[in-house]
Structure I
Amino acid sequence: MGTDASGRNDDISNRSSREWCDESLAQLTAGRPESALDAARRAADLDPGAEWAYRLISLAHERLGRDADAAPAAEQAVELARGSWPARLRLAAVLRRVPGRWREAVEHATLAGKFAPEEPDPEVMRGDLALLRGDHTGAEQAYRAALVIDPGHPQARVNLGLALLRWDRPRPHHDPAWPVDPRDTGRARRALEVWSRQARLLVAVATLAIAGAALFLDWGSRAVLGGFAVLMLLAPLTVRQARRVGLWSYVPAMLCRDPWLGAALVSSAVSVLAFAAWLLLGAMPSVPSAFDPVWAGLAGIVVLGWPALAAVRALAEAWRGRPLPALAETERVLTDQVQAQAERSAKRNVGVMLWIVLGRTWSVLVPLVGGALAVEPRAAVAAVAVPYPMIRGYLRARHRDDRWLPVAVALVVLSAAACAAGGLLEAWRIEPAAAWAWRAGLGAMGAALAVFAARAARAWWRGGPGPWRASLIMCDLPVGAEPSVPLDAEVRQTFSYARSIVLSFGDSLGPRVAGAVASVTSSGELRVITETEAWDAIETDPRVAVFAADPLQRRFWVEVRGIAMADSDVLRVTPKEVLVGEFPGRHQRR
């Protein structure tokens, strides 16, 4: 007697390989990957041909963050059962994180879908691979195909919301298909970002200092000389960061994939050039008054370029994608009984999407109210309809985890209602009440912005998810843990002693049958020898069925449905389903 990894007393010495696989799967479900890895290794030791054991070993390594160790086990599982769609899916999940093997991951995911078109997981994997490369249209199509098969698939729902929202993964500059390690491109991106930040901050502070020294201390010429010293200081900073980039051949592609990184670099270069031109104008003995607007414009570019770019980016990200359809897809996960990991991802994404919808609503109210104040006060009446999509999305999502969100929603609604009331009262010439309504509306609008800023500052300080797009996360549930289909002693005996075996397959003319010779390997695969026509058809559609009758029990028959893969001069058939019965008895599914 002994004690197993879950703490139960059991006779672990008499367990079979499949029982150890069951134990490993139970440990994975319970969140104990170390114990799962030990149980899966015991299963592989007992039966080296058990591809399910190697899939569980790969999955346990992945849970432990050991992608380098997860890949060989997944490859061994595919080698043992080339027609296994879970094995192909498990290998695709691992290879997508291995630099230079992205295309292999796509090929294995495609094969998994070809082997099991009735399963949603291959389509979900194809959607994940497309989403990680920024192919939102392809990802949306794959997720919708998966939901046709299984409308309640949580990962497909959550990630479909991200595709509709045009989500970018945390490293948008890196193409997963590149043969370079993402850590190397990350260091290159970091060097470019640091140079951009240093250059913009340095010239902005220098501009303010020079202007202050010239206006208040009358140190104009000395301040200008200090500005040229700042320009000289930029040279070693630029050289230092350029050396850290390293992967210059990938930089153009990185800028194409991450346009905001390119915008930051261009903005920094423009700021440095504007600062140099501003210094040259200040160094001229006498500058005509006609150059005053140029002088002020150059200073504005240097000082306000960074805040302006940040504001444009925030506005662009708020209006990117379709948050309301994304919210409708994601919140459906919260109404079903799903895995805790999927529920956490859905809750987090729903909260972020509601903040994005709120930001859109606020960005519409500001120009609408400003235009009404400047041109026609009665136009502010339209503001009362602006918060409707936000209110509808908030009530439908029933999100209660973020206490800041209802406050901000209430303030935006109050702002719209008060501004609309102010426009009506001003049109009716009720001046005192109109003035108070306008003040309440504008104050509520400013307070909503303050609530957002406070919520963002709190998230930044605590290191938690904030009310911005970067806090969205993918749902990445483990795949490839499905049990393999075993062939028991009766089935093996049938194929060992059967006098006639028939292979059923499909081609362009419809279902076909052919005589065959078959044997069962120790790993549970069928090795089939048949005519050439079957080989040609199987290249298009590998799904086959093998029939055999037991001559020792003349009324006993077996049908093995599976996936056939060509290997040298035989077909390797990986079982997906086994049917047994007696003539003329009813089918019994195993």
Structure II
Amino acid sequence: MQLEDIARAQSLVGLFLARADEQGEKPFLTAKVNGRWDAISYAEAARQVCLMAERLVALGLNPGDRVIIVAENRPEWAIADLAIMAAGCITTPAYTTNTEGDHCHILDNSGARAVVVSTEKLARPLVSAMLRSGQAEHLVAIEPMANAQSGSFAVHQWPDMLKGDADAARAAVEARLAGVTRRDMACIIYTSGTSGSPRGVMLPHGAILANIEGAGEILSQDFSWGEERFLSFLPLSHALEHTAGLYLPIGLGADIWFAEGLDKLSSNLEEARPTFMIVVPRLFEILRDKLIKAVEKQGSAAQFLLARAIRLGERQIARKWSPADTLTGLLLDLTLRPKVRARFGGRIKALVSGGAPLNPEVGGFFQAMGLVMLQGYGQTESAPVASCNRPSAGIRLNTVGPPLKGVEVKIADDGEILLQGELVMQGYWRNPEATAAALADGWLHTGDIGHIDEGGRIVITDRKKDIIVNDKGDNIAPQKLEGMLTLQPEVAQAMVSGDKRPFMVALLVPDPEWVKQWAKDNGAAADLATLKGNPDFLKALKAAVDRTNADLSVIEKIRKFDLADGPFTVDNGQMTPTMKIRRNPIRAVYQPRLDALY
């Protein structure tokens, strides 16, 4: 794999067209259509990108105009993204979970002149927002929309955007790209935000290209290289999937398969047989629980092997290796590990975790199962990857690895992690005050607290704004406690509290499968509202909290807890689209009950 041309590339579209010329008819984008996997080649994708770019220009869009994409992960998402940039415009991704209000904010803040939307269902809140804001002039519908009304904007069907002279379109795109530099803006990605309104992060082509080069160096140097395949699962509107799930594969000349969703992820893994996959920690927790339950059903021998594997993972994290562990590894190689690898398609080289902190116990579990776990770190403002574990540097699951090539890291006096390099954003769109605060003194202030270990790896301890300071002045990291709580089979979600208070308390969302089983075993109705008043049910949950407390210091121990009325979700505003809890909205609902615990 050649990385020099990535370093020389001036734009993401230029890099893609170069790869398309090299790869030709090799598969690029694969999705399931009418029950079968269909692939679009690199050459065909390039043709569609150039044709759509010229149609966008013909609609009257000018260089620098913003175009919003609202679509699930699918080939058209990637083609639209590239075409928008090929037209000289700026891509503005939006989550499919956005409400009408969310869309209004992005439309008004970005000043978008056009939108691309995939389905009628996703179009409903978007069109309502467009009519309210009066901002966008054009809507491009990927799927036919029978009831589409032009109103204050024009509606264009996807097939019509792919008509024209492909050779002339390619020539026009290349002429336009000749004036693009790495400092020109590629996209505005709105951060999902754990509190407040999303802010538009301005990322230039060079920031994402620097990410591709740094990540590509790890993959090329630390793994054997062949026909690589990525399974795309995280939303492409998220900076991590946008860079590492779309443009990294392009830079490597790999092909991308689009997963159908969480409910079909297991079958998609076995069908796609990917070599790399990027996932947020919460999904790894779900996969871990499913694997444990599947193995436990296979009898005492399988349960014995599972217990040994979990113990091996714990010893790997603690770096306490013994000759017996080598024998355990050999035994697992002959029994459990091949079955687990088969569940991931059998070809997986590495699972990459990002978007939020990964609990080391979860990472250790997959490592013990024979899967390489690479935890990355960064944020949308760093395009988004700043560091990543790599085998050659020695994987330490309590760290996020050394910085990528070209990334400078500094620890401020208060412990905040500061970043510098081409990967750093240009600022927040139309928000000079927030930009000045985030980029003070020429460094990106991440808001994360941490340090550098003896091997040059970054260790994250918590979010600067999330740190709890109790009434004695002790600093407590809530994410650590919440991660430990959700490892208990009884607990699906948790938020801990205790700022300016004498001890820690927690708000718990019980695991629904565990609730059903407990109710069945105890002759009770599986109704959470009723079970909240059941002393035995609460005692079972307290046992889970007590197990967590056994591994916590005195100041960290959770003394009391209450139960949430329902799960934290994107729909109720209590979770971001990347599966991180939103503390302020949760407190707005539950603060009186948390206060009552003291």
Check the numbers for distance in nm of label points 7 Å out along Cα→Cβ at positions 48 and 448 across I, II and tell me which is largest. I
Looking at structures I, II, which one was Rg/Rh (Cα atoms, Kirkwood Rh) calculated from, given that it came out as 1.12? I
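Looking at structures I, II, which one was Cα extents along the principal axes in Å, for residues 344-527 alone calculated from, given that it came out as 101, 46, 22?
Working: I: 101, 46, 22; II: 62, 49, 36.
Source structure: I.
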Of structures I, II, which gives -12000 when helix-only ellipticity at 222 nm (-39500 (n - 2.57) for each DSSP H run of 4 or more, over all residues; to 500) is computed from the coordinates? II
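Quick check on the output: 209 is volume of the Cα convex hull per residue in Å³, for residues 208-479 alone, derived from one of I, II. Which one produced it?
Details: I: 209; II: 159.
Of the structures listed, the value fits I.
For distance in nm of label points 7 Å out along Cα→Cβ at positions 112 and 176, which of the structures I, II scores highest? Each step should come with its number before you reach the end.
Numbers: I: 1.1; II: 1.8.
Once distance in nm of label points 7 Å out along Cα→Cβ at positions 112 and 176 is tallied for I, II, the winner is II.
Given a value of 2.7 for distance in nm of label points 7 Å out along Cα→Cβ at positions 440 and 568, calculated from one of I, II, which structure does it belong to? List each step's numbers first, then the result.
Numbers: I: 8.6; II: 2.7.
The read-out was computed on structure II.
No value in this document is a laboratory result; all are computed from the given coordinates. Predicted model only: the values in this text are computed from it and were never measured. Cβ atoms are built from the backbone, for glycine too; each structure is taken alone.
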